[in-house]
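Multiple structures follow.
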Structure P
């Protein structure tokens with residue numbers, strides 16, 4: 001059996017297919033155990049430090065619940081409450097991580113800024129100095145826990161997902177200004193599973209060229225496909241999975257918020273409506289990682305309709321994270 005003890009999770013791309021499948025198998029087992037009220041305290045008396053540079057609802061609560069249900073404890077830490085947040089005498093990441101490695105068994109980091117790539121650099125510094133596994137709870141580039149939850153949801157809803165059309169679409173929001181971590185993680189992950197992945201966005205909202213190239217390579221290896229387009233209606237034709245999600249341009253940090261929003265406001269029609277859903281497969285599933293900007297990213301009647309799986313998807317964050325924690329914490 002594959003061994004993952006001590007392994008970091010920065011992006012799903014770093015894990016082999018065998019490691020990913022082991023994670024999904026354990027996720028489903030833990031999900032069944034929870035439903036049957038069967039104890040599964042695999043991490044009894046273990047400690048997981050959650051370091052938040054950025055705010056969260058699902059990530060914080062799902063990780064805290066995960067560690068509690070596994071018999072351990074999750075520490076919620078805001079950087080402003082640590083010596084790293086002391087502007088007068090800021091403690092280094094190295095010194096902080098070395099100490100936490102003596103106190104506990106795993107570290108989670110959620111960090112992103114307006115400067116694309118900065119959050120990824122910060123979490124990789126944690127990896128450099130940590131003596132315990134580091135889990136990415138979202139950076140500006142990657143969100144592996146969300147990717148795992150999304151793929152598990154697809155596995156549950158569409159049993160024969162190979163060759164199905166997965167559409168990752170940019171969506172309008174009048175103020176969300178979200179980082180591109182979720183679409184980037186997902187186009188790399190879904191192309192590894194043999195799906196026909198389409199990334200549709202207005203011309204300004206390109207993703208990281210390295211991510212795009214990796215998605216193309218993944219598709220070639222899996223027998224799937226990867227294409228980009230700026231035609232939303234064409235992309236949605238016959239779609240089996242639709243994932244509408246707002247994100248900023250890659251140069252957001254180089255322009256001000258007003259300039260970024262001005263670009264977004266050119267595309268107010270990029271909302272998933274019931275009319276657009278009529279272009280998709282009748283059994284298509286609608287996904288979103290939440291929080292969703294209702295009636296901007298996705299219309300409420302779609303979010304609350306029969307095609308939506310957003311709350312099953314959110315629940316699966318708990319199960320995949322329990323699996324990851326159980327597998328990597330020593």
Structure Q
């Protein structure tokens with residue numbers, strides 16, 4: 001505990017997070033809602049969304065009846081941000097979400113996001129039409145380029161026509177906003193941000209391990225905030241490794257993520273119990289105090305050093321579609 005390098009690192013980490021807007025500053029952007037889940041602005045879109053969102057991959061795991069019931073309860077309880085992707089469960093996640101949103105005027109109660117996997121014009125058009133059909137909607141609120149995890153992805157999206165497809169879709173009223181996602185290396189996100197385009201959103205890992213290894217929150221978040229690009233957090237539990245291997249509670253993991261200036265945090269929800277836990281955390285959310293933040297960063301510093309507890313950064317973790325897409329490299 002008396003290691004000067006350790007103390008210097010933690011002071012640097014705390015200062016970096018403070019500069020990124022960590023802590024009580026996030027409350028200035030946050031508002032209560034009638035159903036009790038606070039909301040934050042989604043960057044420059046003019047939309048406010050719940051500070052926790054429902055993850056599309058995990059909602060494809062329960063059986064259809066249970067998944068629909070979870071989504072209906074989430075909407076009734078005030079969760080407004082819904083995440084999905086064209087490739088989740090071979091389209092099954094979009095289909096079950098579409099079924100859940102098709103009744104009771106629920107589609108109008110959520111901000112619906114899904115992701116496109118193709119990098120070329122024709123492929124992106126097909127993915128868009130597939131997603132619209134599966135989700136049973138005429139318009140997708142946010143369409144994001146999925147898994148910007150390879151060096152070539154930014155150039156492919158611009159040069160092969162996928163961005164042109166997105167712009168045409170926005171002009172036609174089939175999508176409203178455009179963003180991108182990824183989880184391998186902040187360098188790829190920075191390369192996307194360097195492109196001549198005004199992104200609406202960026203989705204990235206936000207957790208207490210990320211602060212120490214290939215850090216999105218230290219490198220990408222400070223680039224987004226001044227441009228009013230909404231940051232969508234994900235992987236707050238690092239795929240479950242933080243609670244299971246470091247004995248840090250899921251609630252503390254999510255509080256850490258939400259203490260940063262992100263618009264919403266996508267949560268993997270597979271059961272009513274998990275939903276209620278995340279709703280309770282959101283309703284009672286208070287940013288971490290500086291001392292608690294330093295304590296958490298101290299606990300995660302050594303385990304985070306080699307990235308093995310964030311396998312989505314250090315292994316071939318990712319979708320089969322994108323693995324095949326880049327097999328030629």
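Bear in mind these aren't lab numbers, they're just calculated from the coordinates by the rules spelled out. Predicted model only: the values in this text are computed from it and were never measured. Cβ atoms are built from the backbone, for glycine too; each structure is taken alone.
FRET efficiency 1/(1 + (r/R0)^6) of positions 67 and 155 (r between Cβ atoms, R0 = 41 Å, to 0.05) computed as 0.95: which structure among P, Q? Write out the running numbers ahead of the final one.
On the way: P: 0.95; Q: 0.65.
Attributed to the structure labelled P.
Given 1.00 as the derived value for FRET efficiency 1/(1 + (r/R0)^6) of positions 115 and 235 (r between Cβ atoms, R0 = 30 Å, to 0.05), which of the supplied structures P, Q does it correspond to?
The value was obtained from structure Q.
Where does the value 17.9 come from, among P, Q, when mean count of other Cβ atoms within 10 Å over residues 131-138 is the thing being computed?
On the way: P: 23.5; Q: 17.9.
Label of the source structure: Q.
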